[in-house]
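Read-outs: derived from the displayed coordinates by stated rules, not from any lab. Just so it is clear, the model here is predicted, and its values are computed rather than measured. Cβ atoms are built from the backbone, for glycine too; each structure is taken alone.
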Structure P
Amino acid sequence: MSIASLIDPIPAEGGHVRFDNLDHWLQGRTLYGGASALVAYTAAIRAFPDLPPLRAAQVAFVAPTAPEAELRREIVRQGRNVAQVRSEIWCEGKCTLTAFWLFGTSREANAQHPAAPVADWPGSPEDAEPAMAGKGPAFIQHNFEIRRAQDARGPGDPVVRRWARLNDREGLDAVSELILLGDVLPPGAMRAMKRQGPISSINWSFNLLETEPTTHDGWWLSENASQHADGGYSSERLRLWNADGKQVLDGMQSVAIFG
């Protein structure tokens, strides 16, 4: 299923929509988190096309999202510089995703400092070893190319770092691309699990450090690092850099660890 097939059915007026041929975007019995977040984001910007650039978001993955859905969105507040928009996906009368998007115009900088450079630079993605070929959920196998970006393998420090890019990026702006792939990796806590078991993203919040991010040949360096895991949950820090090592996204996520 192409990117266009995923977002083309989304109407500017919201309401009921049907997504066909979702098999390639599934993670278990639900739509992959990045894909459902992109649906909610697209619904927001198509409803309100004059919004300033996206700055931040809070996304809650409430329940499995199915092909038959209702899209709801509203401007919660719009000031002179900042607009805050809520968008939701409903399936069978229940909310399955709720997202809060913060859009803001640029102002003259009163504070400036760049994000720290990436530690332990893994080298060029073109020289990296392929990863997850023939493994992982359907949405990765059909839509993403993943390459290794760390020497560590198996159990160890709870950090997962990979190069990732979309196979099909045609017609997709860079911000939508980051939303789609920002949740692509398994949690860092996976490397600390005592035994293999199911995992599920509960929420995802992020700040965009670049309103118009760019990279080379579609490659982004993605890292998930567990900050704390216990009681069946992991608090994860999610970061994305471009192919030059410039950080473009900083986020956090709560993940349920089963098994």
Structure Q
Amino acid sequence: MKNQVEEIHQLFIGLQLDSRDGEFDAALLAKLIDNITLLDNSDDPILKKLAKYKDHLTPEMTLRHFAGIGVPFERYLKKSIQDDDFIVTDTDRDHLVTARVPLHFVVDNMRSAFNVGSIFRTADTLGAQKIWLTGYSPTPHQLQVERAALGATLVIEWEMCSFKEALQKLREQNFKLVALETASSALDISYPYEEKQATAFILGNERFGLDADQLKLCDQIRKIPMYGIKNSLNAATAAAIAGYEWRKQWNEFQIRA
């Protein structure tokens, strides 16, 4: 019966991809209902309970309602759903960002393709210009990066090079190099930035961060305050917090100009 539930799960995914509120493929929906009905023949009490969900599937239901019905089947299969696994049905804005701000991210020796993809997605929402990938950080050529980025790798410029080369090129373009690290001497992330200063945030490995030699190559070190027992954030989350604080201040400079 597990194969049966797996087929039901795949039908849920297919219908979510191809349907809109109140507009479901009639043949696929009928097949889904038939497959769920067959679970009633199982000796497994959990599957018998899942079979009752057939009564909640109607052609007029919303996608939100439909997606909710699929959750018990995911959980029965012990599916581990990550952010990049969710099906995004809403369309992005139908216009391109015409003027990106001078904000870059340098991502060094990051192991997680999901984190790198998330940083691409965040960078685009910030209107940032470029991401520099150094060390063994995965590139958009890897499927998991592209999946987590949800298409942002197609609109954000990126370059793969050595750490020192990335920082040298950024210095030549007059970027301020700001390391994100939990060093005791670091400034708070909300401390005022220089007005209209092109900035590159430098992020290191998820576990080890940036080493002392790398920090010496940066102009400044910033930290995000921690109020719980953990002393650091997920790397992609830290990039988002830093980027949005910088963008908020950049926007304020623009208003005052």
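Here are a few things to note about the model shown:
- Answer label among P, Q for the case where Rg and Dmax of the Cα atoms in Å, calculated from the coordinates, equals 23.3, 72: Q
- Between structures P, Q, the greatest calculated value of mean count of other Cβ atoms within 10 Å over residues 25-32 is seen in P.
- Top of P, Q by distance in nm of label points 7 Å out along Cα→Cβ at positions 73 and 105, largest first: Q
- Each of P, Q could give helix-only ellipticity at 222 nm (-39500 (n - 2.57) for each DSSP H run of 4 or more, over all residues; to 500), but the derived value -3500 comes from P.
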